[in-house]
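None of the figures in this text is laboratory data; all of them are computed from the coordinates on show. Note that the coordinates shown come from a computational prediction; the quantities given were computed from them, not determined experimentally. Cβ atoms are built from the backbone, for glycine too; each structure is taken alone.
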Structure P
Amino acid sequence: MRHFKIFILLLAMLPALSSCNYNSLVEQKQGVEQQWAEVQNQYQRRADLIPNLVNTVKGYATHESSTLEKVTQARAAATSVNISADNLNEETMAKFQAAQNQLTGALKSLLAVTEAYPDLKANENFRDLQVQLEGTENRIATARGRYTEAVAGYNTAIKKFPTVIYAGWFGFTPQPQFKADDAAQRAPEVQF
């Protein structure tokens with residue numbers, strides 16, 4: 001008899017649960033995970049280009065071994081921070097961003113050093129790699145933007161009433177956003 005009452009109570013709650021938008025939350029969560037996978041895909045594309053870039057530069061810029069070493073180390077650090085959509089949180093996102101920012105800085109240093117080597121800049125392989133790297137940076141920005149949009153929609157949905165009541169029951173938690181690098185907060189200094 002007791003089980004029957006529980007069954008009737010659950011059956012009576014079913015219409016109320018339909019307003020919790022469970023299926024919609026599942027779709028939005030999947031969208032966030034899909035966009036995160038695309039972010040990782042584009043960062044991996046960049047990481048895959050780096051060994052070829054380093055090897056091309058190495059042939060011309062033999063005196064820049066410390067810069068090449070920093071790029072190689074930064075790439076290793078960035079690819080070692082492997083975060084799946086399942087363990088995304090503020091802490092893991094911060095680690096991921098720090099590693100990627102370190103790699104970005106190392107690549108900027110490498111490309112700045114190459115300015116001193118006209119033969120390298122004229123090398124077809126180097127130019128092709130540089131164009132691919134620029135394209136990849138644009139793809140990364142696009143993927144991050146799409147991830148940010150997906151997270152904003154999802155995080156908003158789980159905080160709206162009445163969904164907020166049910167979201168916690170079903171384990172829907174807020175997803176972390178990318179945060180701007182501290183350097184991006186300061187205006188660049190221009191001198192004439």
Structure Q
Amino acid sequence: MPTDFHFYEPGSGHGLAHDPLNAIVGPRPIGWVSTVSANGVRNLAPYSFFNLFNYRPPILGFASTGWKDSVANIAETKEFVWNLATRPLAEAMNASAAMAGPEVDEFTLAGIETLPSRTVRPDRVAASPAQFECRLTQLIRLENKEGAEVDTWLVLGEAIGIHIDKAMLEDGVYQTARARPILRGGGPADYFEISEDALFRMFRPR
């Protein structure tokens with residue numbers, strides 16, 4: 001039997017109980033981004049539109065719907081830190097997502113301990129097993145198919161300093177599942193944890 005597809009044109013609405021887009025493109029890594037304003041106020045916020053885009057130099061990026069504090073701080077200082085979000089840190093990560101004014105320090109708000117960075121000003125999440133210190137490379141306002149600007153900014157940064165908890169390494173190989181990273185699914189509250197039982201290996205054809 002042929003597949004019975006639900007088809008919709010996004011401009012006319014999806015006709016479902018919840019937008020399926022970010023459930024289909026998922027689970028997605030979380031951009032848990034720490035920044036500091038020009039006058040020294042720390043900020044920490046998670047972004048689910050995030051990924052790594054280049055090996056050498058290592059370039060990663062996240063998209064912010066709306067000109068939020070993270071983007072404003074990065075535009076001012078040209079620096080940020082990406083912190084790996086893990087299952088033990090999930091509740092703290094979620095607490096840092098609270099809608100708060102630019103004067104609020106989300107590290108303090110969420111009760112998160114910090115470590116200083118070595119090459120940039122923003123602090124790191126101390127309990128995160130991996131952190132990337134980044135310098136801004138591009139800040140791009142997205143456009144729709146007609147070329148009109150939308151209220152979303154893409155932030156791209158080069159990782160110039162990388163911290164890895166040595167307990168995550170085995171024979172010089174980083175063990176992805178050992179860190180118990182969490183990823184964003186769809187709906188209002190879905191997350192996934194990467195675990196060893198989800199692992200399979202497949203080598204590229206030669």
Structure R
Amino acid sequence: MPEQYFYQPEHGHGLAHDPLNAIVAPRPIGWISTVSPTGVRNLAPYSFFNLFSYRPPIIGFSSTGWKDSVANIEATGEFVWNLATRPLAEAMNATSAPVAGDEFALAGLETARSRLVAPSRVAASPVAFECRLTQLLRLESKDGDALDQWMVFGEVVGVHIDPALIDKGIYQTARAQPILRGGGAGDYFEITEAQLFRMRRPG
């Protein structure tokens with residue numbers, strides 16, 4: 001067996017591109033909509049995102065820097081996660097631009113009203129989670145140094161699902177055409193039925 005490539009992140013990786021986010025991939029996309037206390041809407045994608053608890057359902061995303069999404073959530077305690085899909089990929093990407101203003105308008109996206117929280121949903125997204133903030137953490141290094149990295153956790157208090165994605169009471173993951181973030185400057189992956197395989201847990 002050939003010797004594995006080894007590096008210590010604090011000393012650099014020595015490669016053309018940092019492999020870390022290509023290794024921990026593909027990752028679900030946290031397409032997060034918020035609203036400021038003064039009513040300014042915000043929509044932004046985060047590639048460090050996942051589900052962390054079933055009951056109660058808790059999702060979370062990490063932001064590099066204190067961005068509008070984090071500031072709005074701290075101020076209002078609410079946000080919405082919108083499922084990023086292949087038909088919405090270009091619009092989702094447009095909302096990642098570092099510009100001031102309403103990203104819904106920037107990307108040409110219609111909004112839909114939420115039922116339990118103030119932030120709007122992406123109307124064309126087939127799934128959305130209405131969330132209330134549970135924890136907002138500043139990450140630290142192994143030496144205890146505060147990082148400019150912020151972890152936001154929210155409890156899902158309302159779920160919207162396009163009925164076309166439910167078959168005999170079971171949500172069909174691939175039918176929604178979800179996209180996931182890979183590594184590199186712009187690698188994404190789409191989930192399709194062709195990639196499906198099943199395994200039952202032992203015991």
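Given a value of 1.3 for distance in nm of label points 7 Å out along Cα→Cβ at positions 128 and 176, point me to the structure among P, Q, R it was derived from.
That value comes from structure R.
So distance in nm of label points 7 Å out along Cα→Cβ at positions 32 and 48, computed for just one structure, reads 2.8; which one of P, Q, R is that?
Answer for the origin of the read-out: P.
Given a value of 18.3, 63 for Rg and Dmax of the Cα atoms in Å, point me to the structure among P, Q, R it was derived from. Please report the intermediate quantities before stating the final value.
On the way: P: 23.5, 87; Q: 18.3, 63; R: 18.2, 60.
For Rg and Dmax of the Cα atoms in Å, the value 18.3, 63 is produced by structure Q.
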